[in-house]
Structure I
Amino acid sequence: MRQPAPSARAATSSAPGTVGDVRRANLARVLSVIAGAGDEQRLSRADIAQVSQLTKASVSSLVADLLAAGLVIEIGVHRDGERGRPSVGLVLNPARCVMGMEINVDYIAAGLVDLNGKLLAHEILPRTNHRSAASEVLGALGELSQGLQGAARAQGLMILGGGLAVPGLVNEEQFTVLQAPNLGWEGQELDVAALLPEPKTRFRLFNEANASALAQQHLMDAQERDFLFVSGEVGIGGGLIIDGELFVGPQGHAGELGHVVIAPDGKACSCGGRGCLETVAGQEAILAAANLGSAADRISRQERMSQLCQALETGAEPAVGAVAEAGKSLGIAVASAMRLYSVSTVVFGGHFAALEQWLRPAMEASLKVHAPSIAGQARLLCSPLGQTGALAGAARSVVGDLLEAPHLLVD
């Protein structure tokens, strides 16, 4: 049975501005102050009252609810120069976490993220998911999730919710993958209940590139509020952060850089179009152009990528030419995206980060040709997240939801 959409849970009060609404807002306010204190700072109830500008009595009552829900714990704190009995500080409960999961073309993954956003555990299982039935893939991911749930229980961790990232367009409310060409899925409703039975709060579905962009946001400087994340796998995805928020557009599909047309008369693409960036700069496209086989071969894509890097290290053709052509095409797409979205920072993940030293020269040269007026302003960065980005971003987003709406556990 498919899990209800997150919005299906009714609020305890139907009218805005009620006492219940105010209390829920204040719960989130107090929890936000505690969460924002950082690892080294332990705030007392008096500290929280001062920062939140709520009365001490209100803070004490709200903290009692957060303690009862298990979202925060008390820790004795000795302040500098202070003698005698320590004061009581409050921190997010390290024994509460969220599970993040990812389905990609040739692997599934799961991990645990605590309420501070720290990745506690991460497991990857190689698996050929292309054209596999969604039920089979979810079954395998469910087994991986169960193993991680058991490990969490053994460590005294409670999993409050979860998030799943997939390489395709999604309808989160309906838990449906609208289109994932590289998986061979279209209009595929996902039975996510088997992945994390009865989560305490909610389970969310994400586009893989959007989830990775959210994870990358945690690594950016505070003033870096606008950037495009470009995810490189078999397909190419894009996640757009504008003014510190994920921008997905009115239908939720903004940022699909992999299907920007860079060659109108180019190769056919898995999306049904022609000449998309993915046909030149996707992993399989680069490997094929480098004469390193295809997805039908018995050698895994990971092994073929390793062979590609070895060929690039020695300057061997056609590997060098294949990556240079990918960089050129990527420069064309990035030039268009920078103009369209008015962003100057672009962060590259996946194989783009792994191939940076060979890809960057051609990409920068292409950017100068196709967008000379803005090329000098471009900040082209590579993400260190690797294969943890999508699942960590999905989990951290659910953590963020929880910190903004702690009443889901308190009510």
Structure II
Amino acid sequence: MRFQTTRQREAARAALSPFAEFLRSPVFTPLAGRDPANPVCDFVAGNPQDMPLPAVVDAIRDASVPRDSTWFAYKFSEPLACQAVAASLTDRLGIAFDSEDISMTKGASGALILVLRTIVETGDEVVFLSPPWFFYEAMIHSAGGVPVRVRLDPATFELDIDAIASALTPRTRAVIVNTPHNPTGKIYPAESLRQLAGVLTHASERNGRPIYLLSDEAYHRLVLDRRAFTSPTALYPYSFLIYSYAKTLLTPGQRLGYVALPPSMPDRGAMGEALFLTQLTDYGWPDAVMQYATPRLEQLSIDLDGLHRKRDVMVAALRDQGYELHLPEGTFYLLPRSPDPDDKAFCKALAARGVYVLPGYLVEMPGFFRISLTATDEMIERALPLFAAAIKERLPS
């Protein structure tokens, strides 16, 4: 991240400090180490627990074999990668994206930073929705912006359109929307997104400059129950579609993603040039090999049927044990209510039993905890009795 002032740097550090503290704690298993003789059940993050998809390995391996002397030369957004992205988006979303409007990035985080640094001027306000992904607030600070937090509806996790409208001021430059939503698994319906588009259009006209919509769609291919998915970019012209392959392929360490400008965006040629110039300042493109592999990676995905089955097994079992949780519509997360209002203490108690989860306070959901369904079937089977024992200790007898 880049910072314009010491105040912005300190604000970003403050926003990230709870997460940094957690990463250093013994309840974050990758840093705490693992004892093969006492295997743990790791539900903390969207990390792979099984070996990667063989087709992913083959695609990256084949792409790493040089075809010519420039194979590992400096690269920007590779045309073949952009063409594959545009064709895939057009096929899946029904929006005629153009390959010229695709900017390849180092994951969704690289895409978000790129867009914020391109559109935000010092003092501009950027609205984000809470519960949020860990890094939105820090990213906004790093771009020189002022974060403005708006809570989702606490009962339904739906967009609170009135609250968003009330948060918009003459200084508002952007709104970040994440659908399907991490950590709740909510997919925002088309009607809610249509209302949001109307609010943003009205506020843009009132302000005399566009309010941009950053549509974080890192999970838009992880939709469950054959639900309909609507991209906000289909309904609002001043929008950016942001995507990462880390979720669909379960490869978070291989940084590959993109920003896509919808065909409805006014002056998108100029916006594409602005994104390019911003990327030049820190060479913000993904590695050449990952871009060469993109056309093949676009065809691949983790097992959605298996993800669906894991969700149903865990939701049913946890509810039977007394946990309160809703049924997520997408992503690979569950968000149960902690039987102990102190979610941090409850997560420590689970960790003592060898079950590692993410405490809710880290995603502005105190009193809850998050479970990643990227765990193996064996982990789930081994963990369920441990979840039962943990809640039994805290329920009234």
Structure III
Amino acid sequence: MSHVVQVETFILTVPRTTPYLGPLGPGERVNSRGYLVRKGNGTIYPTVDRSVVVRVTTADGAVGWGETYGICAPRAVCEIINDLLAPELLGREPDEVERIWDDLYGLMRVRGCFGGFHVDAIAALDIALWDLRARAEGKPLWSLLGDRQREAIPGYVSGLPAATLDARVEMARSFAAEGHDAFKIHAVVSHEGIVEEIAALRAALGPSAELMVDLHWKFDVAQALAMAQQLQPHTLTFIEAPLKPEDVAGLIELGRASPIPLAAGEEWHTEYEARLRLAGGTLAYIQPEMGHTGVTQFLRIAREAARHGVKIAPHATIGGGLFMAASLHAAAVLPGLWRHEWQHSIFSRSVEMLDTTMAYRDGHYRLPDGPGLGAVPGARFWDHAEAVF
């Protein structure tokens, strides 16, 4: 395979009328740079959908596409790629993709860059290299990753972005009427109360619906345990991200005591982070996010989960659809897959940016056809993309 000769970065920005996760809550405002801070967890979010996309070109003219987080300060990611990573990628061959991940990660480990923008940037390049490698063989990406376990990827409804509890319950009823049977709420916008919202959804959807709650790292161990005990009568499948990411020991302790199974991992970038948490033996689900991990680390994290008997429920977030395509290809080969998150308010907008057959129907994702990711930027992508040099 030919070597890399060019790396380009783009910021994809797509306006939206309602901020991600739902309307502004009490005391929340949009600041001068177009961000808001969710009071429920003190975390900053943009008022637009935004990601960073890379195009990697080889000497024979082949092109691979990758994507990563860019929702906040996207130029930081672009600068890391353009200034630090791209010069070290030039001349390398996509066949070396896993070794390349290790080499690029190693460039900054002694400076404490174990995650964040640095590893996000590597994830984008990693996806592009896997795309190139699969395209060179004329094969879909999944065929390079393992034996396909399923034709369609089961999903679950994530988020009910309406302004009131009554409206969120009605939204859930509408999804249930379409045949959906698994629902996750986002506690950061449960302004009427987390327990109250889950109780209302259980009453509306009946005993057979699977319910989950993303706690958005809101609590300490005692608070999270108390919350789990209050939620226990409503029979949840899992509670997600209950503690701040730094509290590794607390997460293990909570998993041992909680009456509801724990899910975690959307913010992890690497197998190193996963091992620390999985070693405790108390997690039930992990949620790798392709936009953080890239294909290489997604698979390494999944293998670590398999060793511990932990189910995998891949995370989905704001993006232009390219890292979602990669996530579906990887999910297709995982024996331990539970379901893949379906953020309906994101996915439908993402596929509009691409030339792809990727779809979500009848509660399942359909993998895109064609070689590599089976997805490339379409006309609408270029209406919203800015090149960054």
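Derivation of every value follows stated rules applied to the coordinates shown; laboratory data play no part. Since the model is a prediction, treat every value here as computed from it, not as a measurement.
Tell me which of I, II, III gives 105 when you compute volume of the Cα convex hull per residue in Å³, for residues 181-308 alone.
Computed on structure III.
Given that relative contact order in percent (Cα under 8 Å, 6 or more apart), derived from a single structure, equals 23, which label among I, II, III identifies that structure?
Structure of origin is II.
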